[in-house]
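Q: Next up, some structures in C-alpha cells.
Only the coordinates and a few stated rules stand behind these numbers; no lab work does. Predicted model, so just to flag it, every value in this text is computed and none were measured. Cβ atoms are built from the backbone, for glycine too; each structure is taken alone.
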Structure 1
Amino acid sequence: MNALNSILIEGNVIAKPEKRETPNGTTVCDFKIASSLFYRQDETTEEEKSIFDIESWANLAESCAEHCTEGRGVRVVGKLKQCEDGRIKVVAERVEFKPQIKKSS
C-alpha cells in the first residue's frame, strides 16, 4: 500500500533563503516560513505560530532564491521528509508567491 505524503502550508518567509549546489551541480534552496493559527481563549484571541523548514530543488530552487524575500507570503505544496537529526522538513514540489504590495511614499 502506498502512503499518502502531501502537505500544503501558507505562511510568510522569515529569513533570507540559502542557495547552494550539490556536487553534481543541482541547485538547492532552503528557507523558513512561519504560519499562524488564531483561536479564541475566553475573551482574548491567541496566536500559535509554527515554523517550517522548506527545501526546493532545481528550477524551483532558482525561483525561490530570487523571490523568497523576508516577509513575503507563500503557499508551499510538498512532501514531508525526516532528516538524519530527527527534524522534519518540507520538500517543495510547488511554491506560489503572493503579490508584494509596494508602499507608496
Structure 2
Amino acid sequence: MTTSITIDDDGVRRQLADGTEESVTWEKLKEVAIRTTPEGPWKEDTFFLLVAEGGGGCAVPAGDPSADDLMTRLQTLPNFDNDAFIEAMTTIEDGLFVVWQRQG
C-alpha cells in the first residue's frame, strides 16, 4: 500500500506502508508503460510503470491524487505515444502498453 508519492524536478518517489521506497530519476528514466488489470472498478486496475536504466523504478497507481501531475510531466517527454496512452486508459482487460522509451 502506498503512503505517499512525490513528483518533482528530480524524479518520482513512492513510499510504501512497509517503509520501503521505489524511485526513479528523470535522468535515468528508460521506459514508461501502463499496466492494466481487470480488477476495476472497486480495486486499483491501472498503474504507471516508470522503468529505470539498469533496473528498478517506480509504480504509480493511476487513481492516486499525484497521477494527474505525473501525466502532465510524462506527456512532455519527446515522442510520448498518446494513442497508446488512450488505448491503455480505456481498456478493461489485462495489458501492458509502452507509451514512451528513451531513444539512443
Structure 3
Amino acid sequence: MYERKILLGFIRAHILHHATRDRDGIYGVGMIKELQRHGYDISPGTLYPILHEMKKNNLLKTKKKTIAGKQRIFYTSTEKGKETLDHLLDFIKELSEEVISYEHS
C-alpha cells in the first residue's frame, strides 16, 4: 500500500521530534504507544529497523538505562538529527498549510 510508504516518512519525522524534544529520549515500546496515540499502528518489527536505520545514518544515538530492573535502550537525536528535524519542520509547515488550505477552499 502506497499510503504506508508515505506514513513511514511521517513516522520518521515524529521519531526525530520526540528524540529531540523529550529530555530523556525515547525507547521502542514508549514510541509505539506514542505513535498509537496518534493513530499509527506500528509493530516492533517495523519500528526497530527504522530506529536502527536512523542510528546508522547518524540521526540518533543510543544510551542504555536500567529502569525497574530492566535494561532499556533510549534514543536521542544527534546534532545531525536536530539539524534534519529543523530542516524538515520548514517543509512540513509549508506543505501542511498548503494541503489544509486547499482542502478548505
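Q: Starting from the value 21: which structure in 1, 2, 3 was percent of Cα pairs over 23 Å apart calculated from?
A: 2
Q: Something else: 1, 2, 3: which one has semi-axes √(5λ) of the Cα gyration tensor in Å, for residues 45-84 alone, as calculated, at 22, 17, 8?
A: Considering all the candidates, the number was obtained from 1.
Q: For distance in nm of label points 7 Å out along Cα→Cβ at positions 53 and 93, which of the structures 1, 2, 3 scores highest?
A: Sorting by distance in nm of label points 7 Å out along Cα→Cβ at positions 53 and 93 in descending order puts 2 first.
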